[in-house]
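**Q** Below you'll find the structures, each written out as structure tokens.
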Structure I
Amino acid sequence: MSPELEELYQEVILDHSRRPRNFGDLADAAVLVHGDNPACGDEIHLGVRFGEGGNVQDIKFTGRGCAISQASASLMTTKLKGKSPAEAMEMFRVFHDLVTGETDDAPRMLGDLRLMQGVRKFPQRVKCAMLAWRAIEQALQQSAGESTISTETDFVAP
């Protein structure tokens, strides 16, 4: 990552962690997923409401954690609104490959999320970046109700 991209990565992480987008409770959520990363204490509570065809109509989160987990959740929620389940799962796969280093090609579909590529330099932080994504993966699988996920039992780091 070039020094310019490195600086932009840090700025975006700080901006989204200090002023997260879509932060708050979603009162009429169809799905609530509570996720935690016991290794570092990150927590997320993701609410999702689905529209016609199962598209992500609205999505919000609350929780606490490191700047990477909060920024990743903020960036993710802005990108997933209006997406179909198939599009959301494709973004999950592409984002996972990006932060784990399984690809060096950051697809345009990720937009600002491409800046999270810097996480791959710190393998112990991959779970932080993936926590919100694991929550949306679970939400899409159940489409209604409430559940809990943990990075220690549901996610295998590369």
Structure II
Amino acid sequence: MSTVEFNQLLLHNADFLKPFAINLTRDSEAANDLFQETLYKALANREKYNAGTNIKAWLFTIMRNIFINNYRRKAKQKTIFDNSGNDYLLNNAGPVVNNDAEAGMRLKEMQAAIRNLPEIFKTPFLLYFDGYKYNEIADTLGEPLGTIKSRIHFARKLLKEQIQRA
């Protein structure tokens, strides 16, 4: 089959791919990208097409394979590998405080640790704890953004040390 014949056959059957692409992606922009990539792969691999066979099935297979590969690639990109200890896992089966008195004592320890922070660290930390963003805290206190970030970091570090000692 010549290149011209293949191109005409491809163009004649390409219209059937658009609804299939929309059905797969559920997004018109992603469907257009998938459609274009399918046509590109079909043109790049025209020597693999056997003349006289069902070109629609061949094109649908190419599109489906591209969609599956893209889906797997995106799923791998969203995978986060956590190399830290199990201290920060959400579903950690560690001890849970169900005792209100013990929880109250821990809260008092935390509040005391925050009160004992040097003022230079306490003020930005409390603002951050209240929900202000770094840039808002920097504007409020008239300090550079990097300074605010480092002070909050050191406040957390000091709190962690104080709580672990108790």
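Throughout, read-outs are computed from the coordinates displayed, never taken from laboratory work. Remember, predicted model here, so these are calculated numbers, not experimental data.
**Q** Please state which of the structures I, II yields 29, 43, 24, 4 when P(r) over Cα pairs in 10 Å bins from 0, in percent, for residues 102-141 alone is computed from it. Spell out each step's value before the answer.
**A** Values: I: 26, 51, 23, 0; II: 29, 43, 24, 4.
Derived from the structure labelled II.
**Q** If Cα extents along the principal axes in Å is computed to be 43, 31, 29, which of I, II is the source? Working shown, then result.
**A** On the way: I: 43, 31, 29; II: 83, 42, 25.
Value 43, 31, 29 for Cα extents along the principal axes in Å corresponds to I out of I, II.
**Q** Next question. One of I, II was used to calculate relative contact order in percent (Cα under 8 Å, 6 or more apart), giving 29; which?
**A** Comparing all candidates, it corresponds to I.
**Q** Given -23000 as the derived value for helix-only ellipticity at 222 nm (-39500 (n - 2.57) for each DSSP H run of 4 or more, over all residues; to 500), which of the supplied structures I, II does it correspond to? Walk me through the numbers on the way to the answer.
**A** Numbers: I: -13500; II: -23000.
Source structure for this number: II.
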